[in-house]
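J.: Just below sit the structures, each encoded as structure tokens.
Throughout, read-outs are computed from the coordinates displayed, never taken from laboratory work. Note that the structure is predicted; figures quoted are calculated from it, not measured. Cβ atoms are built from the backbone, for glycine too; each structure is taken alone.
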Structure I
Amino acid sequence: MAGRDVKKAEGKGGGYLWDEEPPPPGPRPLLSRQKVVEAAIAKADTEGVDAVSMRRLATGLGVGTMTLYRYVPSKDDLLVLMNDAVLGEDEPPDRPSGDWRADLMRVMRLQRSVARRHPWWVETAVGRPPIGPNALRINEFALGALARFDLDIAVMQALVALLKSYVLGAVTSELAEESVVRESGADAEERRESLVPWARRLVAEGRHPLTVRYMAEAEGWDGDRTFQFGADRVLDGIAAMLPDVDVKSG
């Protein structure tokens with residue numbers, strides 16, 4: 001973890017962004033950092049992450065905008081807190097099981113589950129190092145699954161990052177396809193019918209025989225099967241570089 005990332009995560013007085021600051025003296029405050037983050041997550045879930053702003057949150061919470069800055073230093077910090085908070089909804093076990101493939105698959109499924117519930121997580125996860133408590137817990141679990149192979153620690157972290165990259169790419173494609181389908185307003189049969197003229201043209205042209213064969217012969221895969229297939233291939237690739245490991249087993 002780069003030093004500048006740690007520094008960015010530090011709050012006032014050398015504390016960390018995830019440490020709830022003690023309430024100011026006086027009457028019990030109506031807000032807390034956790035309540036601000038929960039409100040931001042709810043807004044992002046219903047309206048998208050672009051709808052999250054300090055001003056809009058303040059309005060929804062019935063306080064002045066500057067009041068929120070007593071709990072969250074900036075909008076970017078808020079996005080960091082939101083991202084890590086939803087990662088805590090599904091926690092990995094305390095320690096790896098000893099089956100490295102099963103453990104790394106668990107990590108990918110956990111991340112996909114978060115992204116499916118909170119599509120905005122994909123956007124806020126890109127480029128952010130695992131510095132929050134929940135992200136660190138997941139990262140440590142994944143590293144632990146690989147620890148017995150005595151790999152260079154930089155290689156281990158690169159492999160864990162590879163898992164996340166696959167999840168982000170797969171879920172981005174999955175969510176985009178679902179969005180297009182929703183916006184079209186057509187059911188599955190109507191969508192198939194709309195492609196018939198295009199398919200007939202491909203057949204007549206004869207320039208894409210394998211694509212035509214796929215359309216005629218292949219069964220449709222749902223999102224779960226597509227994700228699992230890709231995740232298995234990622235793990236096969238990792239297995240190929242591990243010492244004395246059968247690709248099909250841990």
Structure II
Amino acid sequence: MRHLIELKRVHPVEREPAPASAADMRLVIFDFDGVVVDSEAIACRVLATALSRHGFPADVSLVVDRYLGRAFSVVRDDYAAALGRPIPDDFSSDYGRELEAAFRADLRPMAGVAAALDHLAARGLPFAIASSSSQGRIAQALSVTALAGHFGDRIFDAAMVERGKPAPDLFLYVARQMGAAPAQSLVIEDSPAGVRAGKAAGMTVWGFTGGAHHASFDGDAALQAAGADRLITSMADLLVL
């Protein structure tokens with residue numbers, strides 16, 4: 001599902017403690033699915049259906065628990081381990097078409113996200129996307145939700161680094177590209193894997209529970225257990241804080 005692009009390695013860095021105050025932040029890094037767009041409930045439903053159809057029984061709760069916020073390679077590895085054979089060659093393309101159709105029918109921007117992005121831009125506070133999704137899927141979702149103009153080329157995905165979330169590589173790479181210290185970077189994440197990645201990078205992480213998929217699991221407990229520094233339930237909370 002991912003475009004074939006050159007991997008850019010993230011070298012280990014000495015990380016400083018994350019600051020306690022949001023006023024110290026110099027960069028805001030948004031996860032994409034379930035944070036910028038309310039896509040996770042849609043994607044989890046479509047993936048559960050596709051896996052079950054290809055002989056790997058799965059429901060939405062399993063997909064949320066195991067794959068939320070993680071790269072598609074984890075799905076591929078689980079399929080091979082469980083069934084003793086590679087995932088079918090046509091799985092990714094079929095899943096991609098089904099997800100595209102579902103997005104065009106049902107995808108919406110996260111409530112209040114456009115106002116939050118405008119607010120950050122007005123303050124001169126840089127922000128970017130750091131996602132486990134592919135560039136193609138991100139571009140499609142941004143187009144459907146009319147949010148593409150907010151981010152420009154500040155869109156980073158897991159294919160750009162060696163290890164995806166929950167490893168810190170992607171967040172560290174984004175901070176380096178944006179010229180911000182990890183300790184002065186604020187991550188907004190909806191998944192435990194993403195929270196763990198942000199904390200491992202030495203960043204402040206706020207767990208976001210405003211997505212529709214949080215109705216299917218105890219997001220507060222999961223994000224707190226992963227190490228979130230604060231929980232927010234809406235983009236309005238981000239503006240206030």
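J.: To test your reading of the models, identify which of I, II gives 0.96 for Cα Rg over 2.2 N^0.38 Å when calculated. Write down the numbers at each step before the final one.
T.: Details: I: 1.26; II: 0.96.
This value belongs to structure II.
J.: For relative contact order in percent (Cα under 8 Å, 6 or more apart), the calculated result is 30, so let me know which of I, II that is.
T.: Corresponding structure: II.
J.: Supply the structure label, taken from I, II, corresponding to log10 I(q)/I(0) by the Debye sum over Cα atoms at q = 0.20, 0.22 Å⁻¹, for residues 59-162 alone with the calculated value -1.22, -1.36.
T.: Computing log10 I(q)/I(0) by the Debye sum over Cα atoms at q = 0.20, 0.22 Å⁻¹, for residues 59-162 alone on every structure in I, II gives -1.22, -1.36 only for II.
J.: Have a look at I, II and say which one yields -13000 for helix-only ellipticity at 222 nm (-39500 (n - 2.57) for each DSSP H run of 4 or more, over all residues; to 500), as calculated. Please list the in-between numbers first.
T.: Values: I: -21000; II: -13000.
Among I, II, the structure yielding -13000 for helix-only ellipticity at 222 nm (-39500 (n - 2.57) for each DSSP H run of 4 or more, over all residues; to 500) is II.
J.: Given that FRET efficiency 1/(1 + (r/R0)^6) of positions 35 and 195 (r between Cβ atoms, R0 = 41 Å, to 0.05), derived from a single structure, equals 0.25, which label among I, II identifies that structure?
T.: This value belongs to structure I.
J.: Something else: Ranked on mean count of other Cβ atoms within 10 Å over residues 43-50, which label among I, II comes first with the largest value?
T.: Structure II gives the largest value of mean count of other Cβ atoms within 10 Å over residues 43-50 among I, II.
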